Structure P
Amino acid sequence: MNVNHLTLNVVTMQILKSDLRHGTVRLRTENPDDLWHLEKILEKGDFVTSRTMRKTTIKRGSELDSGERKPVTLTIKLEKVEYHKDIHVLRLSGKITEGPEDIQISSYHTLSVDTDTVLTVQKARWKAFHLDRLKKARQRRPLLFICSLDREEAGFAGLRESGIEWMGSVHAKKSGQRTGKQERGQEYYNEILGVLEKNQGFEAIVLAGPGFEKDNLLKFIQEKNPSLARKIIPEKTSSAGRRGIQEVIQTSANRLLKETRVAKETELVENLLMEASRDGPVVYGKKETEHALGMGAVERLLVSEEKIHDYEGILDEAEKLRTEIVVISSEHESGEKFLGIGGIGGFLRFRLRQ
């Protein structure tokens, strides 16, 4: 068995104080999704204040020496943002602009933000998509645990606000081993059940795959753990493993899965591509989208996360026109396709003349 166990976090980001008139928001991070949202909100030039460890500065004549490390509250002008997803730490680097007297101003420092950090962010202007991202971070979203299986292998993934987290797989024993077919099947199902039981903190579990294996497993779980079985949604897919999990995300836009961010983004991108293929009321690409926005024709604007800074002027114009803005991640297949066609596009209120 090769499975990592994901710990579910359902506590959401806390907004401790908001003063948008002066551009400041004070917040507390609570889970890895908060760090992922913050990475997308923070920009070069923002001022970030938080508690940290820093060496003091001791003045000896005309020279400055480093003293001991101590906890201090510092403000930096942000230059670099790095999210270390594997250890759930966001590193924010920049020059110190405020701090105690024994800390050297204008020297560089890196703030480490983990899943229990209080910080204040000050921006020249909080834009609509920044505030929308904060709103999403504060909302508890249905999180899914997906198991896609056939007779040989079961693959697992957790679907979170920040995207898909692959969690390994279990394999049925080969027929050459000294166990009967029924015994091998029971052992295989028990291994899968063990994984599901350790991840039943998710709001729903999707059992997916081709054929009847998922249905047989569901019957097994109904006998062994009826309360867990009530959380399970069966979904038919043409493949098992990773491909089956991707298929679930792309096609199962019903029930709880519809409520997840990735499914919503996938549905939007696939609808845009379908309409574009039949010359429907959509646009994509920088020039075409900019023109449509200037005509007041864009009802909903899609933009790739990676392209937000490139298309800042377009987003500012959309915000003035009160156009709905949806940020699309490229961490899933449809998001990659959207990025590949420029990472900007939209659904139109009316068709434009050629």
Structure Q
Amino acid sequence: MDLNDLATRNGEWLRGDGSEADIVISSRVRLARNLADFPFCSRGGELEKREIETQLRRTITEINAEKPLVFFDVGHLTSLDRQFLVERQLISREHASAEGSRSVAIAPEEDISLMVNEEDHLRLQVLHSGYSIRQCWETINKLDDAIEEKVSYAFSEEFGYLTACPTNVGTGMRASVMLHLPALAMTKQIDRVFRALQKIQLAVRGLYGEGSQASGDFYQISNNITLGKTEEEIISNIEVVVPTIVNYERTARRGLIKENKQTLHDRVSRAYGTLRSAQTISSEETMQLLSSVRMGVNLNLIEDVGIDLINDLFIHSQPAHLQKLEGKELEGEDRNVARASYLRRRLAEGRTNGEKRANIDPSAQ
């Protein structure tokens, strides 16, 4: 696996298939784990981090011998490559900016990534397109069990898995779904939904997780508490809430179509026209315009572009991806000009080969 090769295709989270993929972009489960015989990363020295990295690399290689993961030494990657992995949701922003010995192991399909020496010694992640939170849990649980057979995790009979941040103590699990909610944002219902989620101890974050802002009407919904709850309780809570939010978004889309289809169509068409003709455009504006176009495609308001192409553009127009595709580093306005040129070229091509249409709610037409 070569990072330059990854730039020409979509990451797992934007492949556009799976259940409810028009609204549920992806499902993810993360587990935080630490080795019993070492201090937390924030207290350990470089020598200890190297020992942790060596031990976990050996263990991960052994248990994945038939389907090997590819290791990247994050500390030796360029800043562009680290940002590229963040954009693909394969490492966290904290892992990219940390110091010292650290690595990531990635499955060729990009559905599994294991971060070594992030905030915790090991962060396991399973990521699937669409609504498949239970499938993610089943996969990561097997992987976690296989690792735990070979290493000793820091574990307390009273508190559960011990982690660097107290909010992760217990199961060490963060289960999340990424939702595309443009209609709820347009109808100003999104804050009401978020307040309801906070009351049941679910967190709302932006595209790149904790501390990030919502971009392109993408929102991550995840559990806030790990201590005192079982993994099954966390997954079940997500499974109860997500279909409700999906129904709210579908209802908002139907309302927009029924009550003001002309205004909605105008908004979508203007966004599409701007993307097809802009001579310079920022990443932030691109995300917002693509959000409107993506909804328009799913509602059949735009017919000459496929949803898979729009999903491509969401990731490929990001700063690191764009520079990978251009084959050179670009600063400021040069990057905005290159992004506009790339968008014009791709949208002029129309539907991509092998297009996969997302699930469309027939009653929304």
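Suppose you compute Rg and Dmax of the Cα atoms in Å for every structure in P, Q: which one lands on 24.6, 83?
Source structure: P.
Using the calculated result -9500 for helix-only ellipticity at 222 nm (-39500 (n - 2.57) for each DSSP H run of 4 or more, over all residues; to 500), pick out the matching structure from P, Q.
P
Using mean count of other Cβ atoms within 10 Å over residues 117-124 as the calculated read-out, with 24.2 as its value, let me know the right label among P, Q.
Q
Quick one: FRET efficiency 1/(1 + (r/R0)^6) of positions 221 and 309 (r between Cβ atoms, R0 = 25 Å, to 0.05) came out at 0.00 when computed from one of P, Q, so which one is it?
P
Looking at structures P, Q, which one was relative contact order in percent (Cα under 8 Å, 6 or more apart) calculated from, given that it came out as 20?
Q
Each value in this text was obtained by applying a stated rule to the coordinates, not by laboratory testing. Note that the structure is a prediction, hence the values are computed from the model and not measured. Cβ atoms are built from the backbone, for glycine too; each structure is taken alone.
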